[in-house]
Structure formats: structure tokens, C-alpha cells
Structure P
Amino acid sequence: MFKKILIANRGEIACRVIKTAKAMGIETVAVYSDADARAPFVQMADEAVHIGPPPASESYLLADKIIAACKQTGAEAVHPGYGFLSERASFVEALEKENITFIGPPASAIAAMGDKIESKKLAKEAGVNTVPGSEDAIDTTEEALKVSNEIGYPVMMKASAGGGGKGMRLAWNDQDVKDGFEATKREGLNSFGDDRVFIEKFIEDPRHIEIQVLGDKHGTVLYLNERECSIQRRHQKVVEEAPSPFVTPEMRRKMGEQAVALSKAVGYHSAGTVELIVSGADPTGESFYFLEMNTRLQVEHPVTEAITGIDLVEQMIRVAAGEKLPMTQDDVGIDGWAIENRIYAEDPYRGFLPSTGRLVRYSTPVEPWTGDLRGVDGVRFDSGVQEGGEVSIFYDPMIAKLVTWGETRDEAADLQIKALDAVELEGLGHNVDFLSALMQHPRFRSGELTTGFIAEEYPDGFDGAATTEERLRVIAAIAAGIEFTHQARQRQISGQLDGPQPVTPAWIVRVDGTDHTVTLGDGHAMVDGHTVEITCDWAPGQRTARATQPEGPTLGLTVTRHRPSWSINTRGRTYDVFVLPVRLAKHAGYMIEKVPPDTSKMLLCPMPGLLVKLHVGKGEAVEAGQPLATIEAMKMENILRAAKSGTVATVNFGEGETLLVDAVILELE
């Protein structure tokens, strides 16, 4: 077994590998850029080597710096995590020349599966179902239009070397191809150094199912059941679960056997994933097709670990050291249900725009990297950041992964909701509310999933989880109690408690614009004539609290005061509340309302990023919906369009400039 390994990655996956290596008695080496100098993974490792400035192209993507760090520290092997160099055959070959072991598959398998065009051909030869599409790379928009019409819309344009949702665009018509083909090529080139693009049929009502495979160097390849990753945004996974609520035992067997056949055809060993697209419209489950093979550990591997009890990182290390797999296919079972949610630095209230900044507050439901594969009491929190740390524009916006395990799917989902209530994040936009809303959504709970779930269920964007009249009354009661406690504390501080106390008044509580009449009792409140039995442990100065109901769920609360109002966040929604005694509430209507400025003629940069392209110039007439600028942030391109028609009056920035959020790129007249 290895004595020391180097992790050629960063963030939560570096922490993940370090945790298992330490449990195995293996010393670890971290490599880090300037941006990650104080990151948790650097602190967790036994040794750390600085490898360059923040851009990945000048640090984490430089194989020679990784190899130099191995030589400097005496690391015998390298675990690549996912992303960066994890699927670069040339990196594996470079390590082999230096007698350094790659903890992953052979270079030949990476090369075969890393090219989406060639991998599709190999899959066909191995007897794997494949999606209809172009056989070779497409060079021009004109050729893309021709192929798309031959296949029939809708089609998916994909960068050949793409992955992780990068370099993929859906086209429903010729205009979509014209708008997106060149952008797909650029994303492929910028993210993967390869601008080849191919096109294939987009399967409608699609479900995204993937098979985890694990092989050793002695010819054994197993499939460790499936994961469903159908809930995606911009083709990037948001929620993953194992097993799938759609897959039957017979489907599982067929998919698994095809995944094993493909793995054996390319001489695969280590952990890997065969991704499939399945038509949800086919009740037989026979319509499943090969998408790609990821020749590395997947972001969502914890859900497989939770239901199988197999530590995939440990097995990858043991396989790389030449050991045989300790289990057979018959040993692989399914115990319970696991769900993973990806907590991203992105703002669902602003169209999921990437967000950067410092984590001013960061509190998690359980301590990261404690407990076993199922975490603590079924809650596992894989995180690569800490309070006071920064989420920058240079890397993927994922902050953490929340994994829950239960005996049933509903138990795992309920644990997600409870744990998400306990996540406290301040300093940047994040998607915690959105994830909670997903876990509560009736369609998710029923298991009726497709990759279009988010677009279909939130066509007008996200404005918080759905609520009910009963929940609004509960929030009104909580808010009145908080205000009463706050005022009592204020009277205590000012010395007013020495004299006679005022009779507790009735309160008018405005929740999200609707008024409720509330009177407080002992352990209960009367809200609009309804009795609400509830106790809340909030105290002045606390940001978090718990509200308990005898016959309802216990709510985890985040409470913030905004003089004179409050915001109360729970169950995926932030409630804006304004509490006044009845005798004062009648005067509230005389308060002057602040009208926000009109920015409709300005093109504002919605997130920090790089101005890749200006589509218009000064004096040019534009129509509503026309592309005006393209911003690159966190490895993704975002096209900004005109909100209204007009003429470009001023252009304030040029291509290649780095912009801050809300920078005025141009103005219309």
C-alpha cells in the first residue's frame, strides 16, 4: 500500500480523499493556488505545496507542477478527484514516465471514453444502446443546421471533450443553433482545450440515469447500482439520488450489464460512471441510451456509498495499489435510500446567476468530515469552505454537498428539508431555499422526474418555496412572539421593568404584504381567529431558532432584524414581516414608500465576470431580446439580452475587461 499520496484537486473533493486516506493510514499532500492558501483542504493535509496563481490554467491544470510536487514530497501516487486533470490521458502518461501511480483508470480508457464522438462508436461496438446523432465533429454553423434538420429537432449540441454541464446547448429550432453553436465551441475550447462539437437527438421527457462501475486490475468489473440525476439546471446536476424511483430490478440488471461490457471493452479499472438517458415516456424502461462514460469519481458518489456501504475512494486507492476487489456482484446490495443536494454559490432569486464573495457566516447541520459514509444520524455534509473563506470567480460555484440517508425515499427527503433549515449562509447568494423547495415539491415526492423538471415547474423563475395559509398563520404567530420578546428586552435594558407592565396588546403582523391579527397566549396564539399552538426558543441576539408545534413539523428558523421589520427564513422561503401593536398599525399607511430607480435602459452585469464579447456598438439600434453582451463567470458563458428596444447611447467597457456585479456595461436611449 502507498505511504503517501498527492491530491491533484481542491475544495470538498480534496477534503473527501484526504479523509479516507487518513483512515487508511496514508499520508497526504495537497497542492494549492494563491486563492486556496487558507482553504480547509490545505489545513487537513499532512503537507501542502503551492503551485501558482488562482486561474486553473496557471495552477491546477499544469501537470508538470503536480509532478514536481510529487517529487518534492515523495508522493508515490496521485488522486485526481474530478475535473481539472482527472480525465487527461496525457497526465496519466506523464505520471507513468516518472513512476508515479495514477489513482484512476488507464490512459487508454480515458482517451477512449474522453472523446464523446469516439466513445459513442465504441459503445455501439460493445452492444450498448446509443442516441441517434452525428457520427463525427461538426465544424461550421451551416453544417450544424444541416445535421440538426436531418436528425430532427430538438437536438443537443455538445463539446466533444465536455462534461459537468459545460459545453452543452439545447436547440429547438434553427435560430437556437445559430445562436448557440459558436458559443458551444468556445466553451469547449476554454474549458477543455477542444472546440470540436457534435450533435445528437434530444430525448423528450428524459430521465438521467447513471451506473456506477468499479473494476480492478485483475479483470473484475462490477456495477454498484444506479443513481438518478434528472433534476438539472443548464445540464448541470442539482439533485442526485440512489436508487432511482423509476428503475426496476430488470432495468437495473440490463443497464448494469451494458455498463460492465463497455468498461471491459476499454480495459477499465478503478471507479467510473456510465451515464444513460432514459425516455420517461416509455413505461417499459427499454428506451435507455448511452450518453458518455466519466472515467473518474463523480460528484454524486456519496449516494452510492450510502446505499452500498462501499467507500469508493478507498477502493480506488486499493485498486491502484494492485489489490483485488473484496466483493463480487452478488455482494452489492441496496440498503435504504440516499439523496444529495448540491449547495451552489448562485442566486435562484436572480435567475440562478453565479455569486461570489466572502462567507461572512457559515453554519452547517453537522460537522463536515465526521461520521461514516452516511454521516451523523443520516446526515453527511461534504464541504470545502469555511466561515471567513471566499468563493471566487476562478472555480466551480459549488459550496458543499448535503447527503441524507433514510430507510425510505421520503425519510431521506424529510432529512434534507430539516438539514437545509439548519444551513446558515451569509455573504453571497446561494440556492439553499431552492433545494428545500425541490425536496418539498409534490412532483419530486412522487418521483415523476425529467431533466426538464426545473424549467417546467419554475417557468417564471423562483420566488421561494410554496406556502400555505396555515404556514402563514404560524409565521405570523412566531413573528409576534419575537417582537414581543424583543420589546421586553428593550424595556429591560432601559430600566422600564421596575414599574407596572403594559397589558400585552394585539398585534398586526404583515407577512409578505398580507395583514394578520395576532394575540399571544401561553404556548399558543390566536391568529385571525385560529388557534396556533407553538413554542419558539428565539432569544434576542440569536440568528437561529426552532419553532415546535404539537401536531406539526419543527421548523428551523433564521431570524434577521431590519428595523423595524424582520425576515424569517424557513422551509425554503424568506418571509418579510412587519409587526406593530394594533394601536400603531393604523398609522403605517402614512409611511413614505421608497421607489427604486429606473434601470431599464441600462445593461447591468448580473454577476462578477469577464466580458467575453460585445454584440453591439455605440449608435446601433437594438430590439428587445437581442444579444448585447456575453459574460463568462465560473467557467460558464451567459448571454445578456436587451430588455427593451432602443439605440445604444454609451458603451462603458470593452471585451476582455473584468466586471463587478451591477457594472453598467452600456446604456440605451
Structure Q
Amino acid sequence: MNRCTFPIIRVGRHAGFCAGVRRAVSIAMAAAQGNPGQPCATLGELIHNPQVLDQLAAQGVRVARSLDDIAGGTVVIRSHGVGKAEMDACRAKGLAIADATCPHVKRTHRMVYGAEPGLPLIIVGQADHPEVRGMAGWARGPVTVVGSAAEAAALPAMDAALAAAQTTIRDGLYREALKALRTRVRRLDALETVCPATALRQDEAREMAQWADVMLVVGSALSSNTRELANTCRAYCPDTRLIEDVGDLYHGNSPARPLAGLKVGITAGASTPDWLYKEVMNRMNDIDNAALTRVDPQPQETVARTSAPKDAAAADADANASFLADIEATLVKIRPGQTVTGTVVQVTDDEICVNIGYKSDGVVRRGDLVSKDVKVGDEIDVEVVKVNDGEGNVLLSQRNVVSRKNWDALMALHDAGEYIEGVGKEVVKGGLVASVMSVRAFVPGSQLSPRYIDKVEDFVGKPMKLKIIEVDRAKKRIVCSRKAVIIEEAAARKKEAWSKLAEGKIVAGTVRRLTNFGAFVDVGGVDGLVHVTDLSWGRVRHPNEVVQPGQEISVKILSLDFERDRIQLGYKQTQPRPWEVAEEKYPPGLVIEAKVVRIVPFGAFVEMEPGLDGLVHISQCALTRIAKAEEAVEVGQTVRVKVLSVDSAARRISLSIRAVLEDEAFNYPNDIPGEFETVYSDTALTE
């Protein structure tokens, strides 16, 4: 068997520019090209890669070390972001701002700025890294930067703090630091700020390094992302080489050895342009006269290629063909109906151009665009409608993606039994069409309300809560009910209200309506009845003598019958019984006005208050002797009476009209001229 003379090569799927870096470069290019003749500068190096910086410089984008170096024009905020003070200073100088801050970093800024003012911030990362400085610039409390778990463990004890990580550090390092911080901080709020793309790239590099004999990490040594990647690989593959340009393939920073027959893994940092690590792949053809075989993402199926010797021309042709195949393999594979994420690179009145990583850009027509305020540099999710629209462009649609996401969200709500929000759009035969998350929903007329609806058009333009009752997943059609929501919510409110009630409890209520036999009172969402006999301790002919609709009163729950939906309430039970306080309320000698309610042979009963009657004996009805009480009083008459005695135990009250008349007679001389005073003297009255 011939010995294999070709390296077995594997290229990482997640190598090279991440979405945030790619977006930053696009924004910087667009800023330079959009204002020709105007100065354009990045506030600090846009990314840590000298080749990319040289390309930007060729396009007129220079690097400014500070705001003092920028007199006017456009300032590009690099992908690492800056602090709030720097952003405010840019605006104060009147500079046009092209914000290329990585969306993931921007999200971190918002979370840090939105934290409680004065709360300490602990950042896990490199103190001198621009991203860390930018993050610290958004904090509204003291900031501490730690680079390891040991530094975190050495911090003084704190009551509360917020923790965040530099987005490009190893996720494992952040977890170790958090574990140490929790021993020092009693209440630690940890933000998830490590970039997912960084974690994917590191996990892939770790797995590849365990397989490879040699690992090539392409990128700048100035990039912390690339250095971390190299350190991760070196832990599993000692022969790990940091390749800053193709020249390092011949004079690397680790001992060189022939690559023939070895397994070689290639990855690249987030700030490494695609063309650089692809050029590295191409140049490897010249090393040890070994030809590049193929890129195989499955290590267990990676096999070295052997072949018979060929002439030089054939070998070059094979190498070129293989390289083109490698380049093709790194491009995004797309198909109609596929959803991809792209970066907006051009905006016109009729359409926008989106870079989706394919060999040609995609086009979204305005009619298929949901985000009307989209701008260059924005990342959007789009669906591939056609791979080739006849002019070499990929036809895309954002609306299809949104519609599909909305449909999936609706189905999730339906499966969970939750309600949805809709707006009435138009009246159709049999009911109403509503818009629910941009999806058309049919609401039958019978499902609009528990009561009959005469005018369906009254619901057009009105928001409503709906429940999905029928689904056609194939045709993506739904039938909804507003009636079901009303009934279920009423039942839920009733159940909750009943759970708060208990016999003997006194609760607040509102009188809803009156009937001849009592008053219905709302007690927390359910109605109970106060029977006419429970309205007052006295006699009541009609409930309106005691309460009125809309009046708020306190009632006592006398009985509960959930099965029959009946609640018996009492109003008089919330007030003391008249006889219990009669002696205190009506002391002997007190004069009051009372109504004659009935006449008996031995006198007349008068109502002092509802439930409390007193007797005026026939001997106390007048100043002179009478045979019948009717000679002095009549039923319904209001009279002034004097309390003679009260016996609560026997429920007896003695009253006197005569005593009041006598008192008035004694007081009468005070109002008479002097010559008549002797007529009413004590002697005369006695005689």
C-alpha cells in the first residue's frame, strides 16, 4: 500500500468574519462611499486585522485614535462600541454617526445602562480591551474588571452587583468567574453576554483540535478573539500555529514539519476576512509539494487522496479545481423556501439589496418588506423566493418570514390554550374577518357575543380578545370566537370571587337592582340577594325605603350555595339590634319625635326608629283624662314624646305625650308679657 503523501484538511464551518464584524465593515464601506469627498474615520481600529484596515484606508476610511483627531464628516463607531460619553461627544461635535457597534455588544450596553443606578458592575474580560471600556462607559455605578476566577475570588464582599462578560472571551472562563463571584456577592445578577458565535467557533475549534495533528488558526495576534481561539486549540493540539498571513505558512511561530499525511485543521478568528483564510488554504498546495484534497466537515469520514503521478499542468489544473471547490463549499447553500439572515447593503425606493453570503446578493421588493425603516447595515431574516430571478439576483421576501413566524406563534398560543389579540377588519357573509398578528381570522356572527348582535359592522376597527376554535393547518386558516372568551373569563371571575367568600364574613357590595322581595348586591363579581326581611330590623314595605341602586353598602354573608349559584346576604345584620343599645341611646327624660304606628285600647305605639317601638299609655296621651287614645292621637301622626323608662330585657319603653305638654306649659311664661306672669304661677297651677 502506498503511503499517503497528501495532508487531510478540515476547515471550520464557523471560521472567519462573524455577522457583527461583517456588518461593521459593510457600514464603514457604505459610509465612505455614501459621502464622497467628505472625511470618514473610525474611532479606533474598526476591527483587529491589519489587512482589513488597509482595505478600508484605500476606500478613504482612516483610523482616528481619539475624537480630537476628527474635525468633521462621518465618524464610524467600531464593532467594539464606545461608552455613552463618547457617543454624546460625537453628537456635540456635530459629526455624522455611522454606528457599527456589534448588535450583541449593543444589547449588552442596553442591559448595563438599564440596571439599577448605583449598582456595581463587574466585567469579566481584559481591562484594556476597547469593548470592555465601552461597556464600562454605559454603567451607572462603580465598575470593576477581572480577568480570571482568581481575581474574582479576591474581590471584597458585596451586598449586590451586576456581572457581565466581554463578548469574545471563553464561555468557560466566564462560568468559572461567576462561580467565584457568587462567593463574594450576596445578590449577583449575571447577564448572558458571551457571543453565541464565539462559543460556537470555540467549541468547533476544540473538537477539531482533538482530531488534528496540526491546527492553523488564521487571524491577527492583536485580536483577543483569535488569541483565545489559538489558546483553545493549543490545549488539545500542541502543534497549533497562528497564521497572520500566508507567509507564516513557511515561517510559522511553531516548529515547522512536513504536512504530508497529517490531519490539518483550519479555523479563523471573528475578525479574519474570508479571503485571507481561503488564501491560506490555497497556498498550502505549495507546501511540501502536497496537493489540497478536499474540505470534509465530518472527521470520521475524512480520507486522504492518493493518485498516480501527473504532469505539472495536470497538477495545477487539479489544484485550481480543488480550490474553486473549496471556495464554493464555504458559500451559503440556498433553496426556495429557505429562511436566511442577511445584511442590508443597499436601499433604493423600490427595493433593498441584502448580502446573504451567497455568490450573488438578494433583492427584497418593497411590497415584500415588513420593516419600512430598514437601513444599510441592518440584519434581517428573509425567505428565498427564487434562487435566480432571471437577472442573476436572488429574490427574497421578508413578509413571508414574518407571516410564517406569526403563524407558528399563533399555533403555539392555540396549543397552549391561550387567548389572542385581534382587530376587526371587514364584514363578510356570516360574520367578521379579523387581523390577528397579520393573519386573517374568521369570527362567525354567532361567536361575537353571548347575546345576539344586530350590527356586526360595529366591531370593525375595534380590538378584541379571541380564542381559536378551529384550525386548518394546511391552508393556514383559523376560526375564532369572542363569545368563548367572554364566557370563560366570566366563569373565571366568578370562581375567583366565590373563592373569596365565606359564611359569616362581612364584605363590601354595590346594590345592582331592586325587586319587591329584596335587593341584589354585587359582592366582588357575583350577585347575592338581601331579602326584604334582612334589610332592616324594622318593617319594610319595599327595599327602596332602605337602599337605592348604585349605593355601596356592607353586607353579611348568611349562606352560600355554589351548586345553585345562590348567595344569601343580610344588611341589617351589619348593624346593632335596636334593643341592644336602646337604654344607652334613649335615656329617661329625652324628648324625641316619633310616628304613631298603631292604637290599642290601653294606649298608642309609636316608632322611635325601625325595629324599636315605645308605648304611650292612654293616661299619658293628653293633659286631661280621655276614654280612648284616638281622642288625642291618630295613626300616622308625628308626635313629640318624652322617654319615661327603658327596659331592654323586657323590650319595653314607656313614653309620655302629657309630660312634654306639661314641660311646655311650665316654660310658656318666658314668652308672655309681665302682666300675665301670675296667671301661670306654681300656686295657680297647683290649685
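Below are the figures for this structure:
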| quantity | calculated |
| --- | --- |
| Which of P, Q leads on Kirkwood radius over Cα pairs in Å, largest value | Q |
| Per distance in nm of label points 7 Å out along Cα→Cβ at positions 386 and 418, the highest-valued of structures P, Q | Q |
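Since every read-out is calculated from the coordinates, none of them should be taken as a lab result. Keep in mind that this is a model prediction, so the values were computed, not measured. Cβ atoms are built from the backbone, for glycine too; each structure is taken alone.
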